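Asks: Next up: the structures, one after another.
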Structure 1
Amino acid sequence: MDYKKELEDLINTVIKEGASDLHISEGRSPSIRVSGFLTPLIKKQAVSKDDVRGYLKELLTSENLERFLATKEIDFSYAYGDKARFRGNGYFQQGGISIALRLIPRKIKTLAELNLPSSLEMFTRKQQGFFLVVGPVGQGKTTTLASMVEMINMSRPEHILTIEDPIEYQYEPKKSIIDQREVRIDTKDFHTALISMFREDIDVVMIGEMRGIDTIATAVTAAETGHLVFSTLHTNNAAQTINRIIDSFPPEQQDQIRVQLAGSLSGIFSQRLISRVSGGLVPAYELLINNNAVSNLIREKRIYEVSNVIETSSGEGMIDMNRSLADLVRAGEITIENAYLNSLNPKTLEKLI
């Protein structure tokens, strides 16, 4: 089989159908995810062991293929000419090999094109601070951050650094200088790249994912020392995010990180992509803005009150997830059932719909 041609055919199907993901696994026909739902490509034959290894040879360098076979899993990126770019993961399951590919659009969309609130722009205008985009896997966190970084790139001369594993969106420098470093290729790990950042005259840094206390501690310190820091976490809302950061440290260090976070945090944006009634996906979201009240709650170990502050602070620009869901229901964008499925507090949502 001509695996290069077959892979091109699969990728063209992903693009044509507007899919977000492609799955290739031994013993199954390839599948694509469209508007959140997996669909098998039934006209394609089940993938054999030789087939999946043939695809891997097209997707990975010989060095990465060797590393994958040794470690049993790998993150990678793959460019399909100038048409598409993918974030990929290869892994073993029950002795067989599977590949998951996530489409990364070439064009970086604006906040308006992503149906995200224009209030996110204010976080891109800051000279320093720590801003997090959070949510489960596959909810568009990287895309949101890319839009915000591109906004800085288009508006002012800054030195922007991205640290990713792997590199996803590729930026074309406009008013800013943009350096993109990929873990294992351009740097040993996230923490090493962050430490080096302090000697590279960086203004803005985007960390693909917060991994380990060393990375979190250095990121918070960078925000304290005049850098604008963006990153992501796999958490469900603002309160859980703050707790996750603090709880990742040993008890004897938690008071210190709590004080640092209270002073350096600029905001937390939590998002969900929900099936749209008319087709496709639409975001629902929560936005925490770190004001004096929130800072005091963090310092005083009263994180459980953060959600109440968000609910009652819409006048200051904060956005409550339940209110966002209710607005989407009233606008006919999503069903009531999907609103309840994505709410962390359905009883409160019931009062808003």
Structure 2
Amino acid sequence: MKFEFLDHDPQGADAEAGTVRPETFTPLAPSTDAELLDAYSNTVVQVVERAGPSVVHVKTRHGRGGGGSGSGFILSRDGFILTNSHVVHGAAKLSVQTSDGRETRANLVGDDPDTDLAVLRVNLPGLRHIAFAPSGQVRVGQIAIAIGNPLGFDHSVTAGIVSALGRTFPSRNGRLIDNVIQTDAPLNPGNSGGPLVNTRGEVIGVNTAMIPSAQGICFAIGCKTAEFIASWLIKDGRIRRGHLGLMAQEVTIHERVVRFHKLRQRSGALVLEVTAGAAAAEAGLQAEDIIVWFNHEEVRSTHDLHRLLVGDHLLGQRARLTVLRRHELLHLWITPRERQ
């Protein structure tokens, strides 16, 4: 399957079975349809009025005259802006245009190609910022509204729904990005880095890619990942990560195993492969082990594992890794190394 990142514009510009029995189905009256459509329209309008002023047009200049553009959104009144790494990576010059037409130079604060996120900063007064939604409140089927600058058309709005949660797709450097939102809100090149928002005007994702051969299959980096990475980029300007040397995926733990070991979580990170000579191999980790605790923190998914490895606090330090091997609970000791 081919993913297409929303790159900068190269020009710069039986009811149990889920069915409804015919005798119980009552069609909506025309007036009700009209009221529902009107309520939907009003909701989208209000969201755009609330979130739109926080969306910016990111313009880039690469080398000798080559340039492009993308989108971003303001995180704070003091000028921090979140966008995609692939929009700004390697740019010689960056500028940002706000929704009220002001344009200014932007500085790159930090760039993380592994999650395709980057933070910029501008010095302008009167900026309106936008907040992240609580990640646990994002639901499949909820309304999703994308605001950005597709193909250079400033502050374009599209709407759809959240089609699926928990997707993964590869970043440009090959690492899989976890907890990605799938949406059918139409996206085009130039939407990169713009917000996907809910009906409260909160960011649920950062628009980043689409499948060009499909219709209505687009992707946004989830708000939990975006908020976490943005905070580290603002703090340190880069992301340092511990490296264990394994591949894993989220898996459900059998209820009987959960009860027997009195686990609080019902999922973990299933080890698919261990790299020879890496920290995981030296610790004795094996394929088909399920990681449930790392350094005294619960691991319910690969996202938890990646999150716990961000920062320099564990690098070179022994940490306890608790795994389920078949039905036995084992404690291993592992020393994360810095990922290069």
Structure 3
Amino acid sequence: MNILATWICIDSKDNASYFPSSKGMSSDAKIQSIYWKCIACSMYTARYFNPELRLIVFSNTDILPTINGINYTELFKKLNIEFHNAPFDFQTPKGYYKDWRNQFYEFSIFEFISNSSFFNDNDKFCLIDSDCIITRSLNNMFDELNSKEFIHYKLDYPESHLINGISRNDMKYIFENIENMTINKTPDYYAGEFFATNIFGVKKVCTEFNSLWPKLISFHLKNELVLNEEAHVLSYIYFKLKEENNIANNYIKRIWTDPTTYRNVNYNDQYFAIWHLPAEKRHGFKKLFNYLSQNSFSVSKNDSMQFVDKLKLIFTIPKLSLKLKAYYVMKKQLKEITKRANV
């Protein structure tokens, strides 16, 4: 069976951290509602284009919310989405890294799967971040797992470029520290918003992480460099398992949409099956959530191309409307004025 999953980790004030793209602390109910809206949109689009897909949401809470009148218990039933409570066992200590202290929740999900009877070893499994939109059938993507045990989304950052606090050169140093050996090449960086393998592969990753986790905590306590986030860790595990490829680059792209900060959208982006949209958490996903709410998240398909056009319009892929161009010009001018005022 093909499984597509996403997740949300609910933080208390004691273990909260700052989420840059959401502009707030992870314990804030308003910030959490942003991610719940992303989940509703992501899973709706997955179901719309993939009626036979097994959809799952994992969380460390067993309480589903009601947001803007949308009862998530009822929504998940309507969309045939499973909801699993997976305890969070790998919270990084305070001071480990400044942001995203709950990013290692993915490994708690893998632990849950490894010890669960809900899954079979030959099930194909893909875990995505909640700020992803599905735009078409994922059958071809899952078919890649017939010939490869893992498929990855690789980002070609320069060796010295800082990626969430460390560079690929730093990753090489840390990998060597973990392995107690010299590594002949600079490691590749694989993005954490996409993870795909079979359930047997999930168990392999879980085993590797359980061995790695105490080493990372030990490095932290000795003020040594650590792997700051889940993508660094997955990059190490893929290196360790000798499972490195960029097959998923054919199916997913991290698309930045705000021209006042960074916009990397091009014409062909509209054809990716998965759009990862980090800059749209507070904007595009809110618009899509409101649009879907008006139709009670109905999954009846009148015109799939019309729906894709709606997604393209909301998320400005591949182009900005004249109205949004004007908005971003004003936004950029305001940023520059604010920056000068603070100098």
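Each value in this text was obtained by applying a stated rule to the coordinates, not by laboratory testing. Everything quoted here is computed from the prediction, not taken from an experiment. Cβ atoms are built from the backbone, for glycine too; each structure is taken alone.
Asks: Kindly point out which one of 1, 2, 3 the value 49, 45, 33 was derived from, the read-out being Cα extents along the principal axes in Å, for residues 94-261 alone.
Replies: The read-out comes from structure 1.
Asks: The value 4.2 for distance in nm of label points 7 Å out along Cα→Cβ at positions 46 and 278 was derived from one model only; which of 1, 2, 3 is it?
Replies: Here the read-out was taken from 1.
Asks: From which structure (1, 2, 3) was Rg/Rh (Cα atoms, Kirkwood Rh) calculated, if the value obtained is 0.95?
Replies: The correct label is 3.
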